[in-house]
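Next up: the structures, one after another.
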Structure 1
Amino acid sequence: MQQRLEGKVAVVTGASSGIGHAIVSRYVAEGARVVAFARTGSALDALAAAHPGRVTAIAGDATVAADLDRLVRRTVETHGRVDVLVPNAGIARVVSFENSTREAFDAQFSINFYAAAETARLFLPHMAKGSSIQFITTFLTQVGFPGLAIYSASKAALKSLAQTLAAELAPRGIRVNSIAPGPVATPLWGTVGLPPEVLGKVAEGINARLMQGAFGEPADIAEASVFLASDAAKNIYGQDLVVDGGYTIG
């Protein structure tokens, strides 16, 4: 059976764990060559070692201009082009509105929105007709969740960016879409800034609304990403594909 991403070159940021790690592994399984970028070099090295000759590991911070420039340069030197770009790097922090200062906004917008947009902008000259960009948003652009106003707003901005770029880049033959994960069991969940006992109670409430009664897995998002990157999705533009276990249907 033909692999769905055979011959494609992909770049995935935030690739050292969680959704990004799962996307890299799934892309390789589908025949792609992948440039994996993240801040944790040791995790990237392990990922590359697990897929010899298929994964190029580049350590860096997506909010640092010099690191993004290096990512683009090395990718082009190694592969000459990019067919699929997934600016996945991001963070989530629980911050009450009373504490939502300019600095608090900057901390999440700098990585969730600005870095994702800049990653796409810098790679654009190296993306030809038939290539695609996928942004990672969130189901929380459709529902309210206390303490996540900044996070949700940063992802809502990213969703709007994806829809606008879909129209702007379509004449160049570049498809742009986004994926909106629902509750997914990743290390990100434990970094939002809540005590373990509070996280447990929140998780119980979320599970009660999920059709399968449990958080999704990073592989669920990776599978959706493969589809959007494949030729099977060649007529899909500007969509925010929600993969949330049914949370947003009520």
Structure 2
Amino acid sequence: MIGVFDSGLGGLSVWRELVKQLPDEAVLYLADRGYCPYGKRSAEQLQRRCEAITRYLIAQGAEIIVIACNTATSAAAQHLRGRFNLPIVGMEPAVKPAALLSRRGKIGVLATEVTLSGDKFRELAERYRNQAEVLVQPAPRLVELVEHGDLDSAHARAVVTSQLEPLLAAGVDQIVLGCTHFPFLLPLMQELAGPNVALVDPAGAVCRQTARLLDQQRTSSAASANPAGRYRFVSTDDAPGMHDFIARVLQRDVAVESLTLE
């Protein structure tokens, strides 16, 4: 089983890609909606919370953990790797491909403040600064839109416009989606940004890394036997809201379990 978690619904963009690339794997997705948004938590709080989540996922049978959250990755990935003896896959803003593909030498990164202020992101931006200028835009309001399932209303358009405008005015031609919530707003973002600006989602690369790590720790005889797919969804708050989002956006009618996480 692959254990996947996020602060809320955003990591379902990674789940969506996982089930495309690895359709025979069982996946348990935990939305920590009772603790959302992660961007308002300290690194120490996130480390404790992510450790508790990881212990739960392992107890349910997870053999690999995907942190489908840039904020949690920045705050807690190394912490988790030091405490658990199984592969931990995290998110990384796709600065490298954006910088290498930029025609104008300017890229933008949309993310939470925790991600943008983390050492990992600063090192990443510094590594590719000779390829492109990296402009950042904190965008916590986009997380709230997705958590409320508001992906294309007049309000959503106004909020997304306000977040994109500083980057577009600066002349970027690549915008990195540095939060797993943001791909659910990608159709609206692309419409507002226009055809000359590329939006870069790292979910595909994360899922390919997950597949590689699974292959490394399995023999062919021990490969997953899950031809129909087995997917579980757990929420630490508002399970009906999560069910409705999955039904409407992912077009799947699934059961969502409720969990009280101490």
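For structures 1, 2, which has the highest computed value of percent of Cα pairs over 26 Å apart, for residues 108-235 alone? Largest one: structure 2. Which one of 1, 2 has relative contact order in percent (Cα under 8 Å, 6 or more apart), as calculated from the coordinates, equal to 26? Going through each structure in turn, the value belongs to 2. Name the one structure among 1, 2 that distance in nm of label points 7 Å out along Cα→Cβ at positions 44 and 100 of 3.3 was derived from. This figure was derived from 1.
Since every read-out is calculated from the coordinates, none of them should be taken as a lab result. Keep in mind it's a predicted model, so treat the numbers as computed, not measured. Cβ atoms are built from the backbone, for glycine too; each structure is taken alone.
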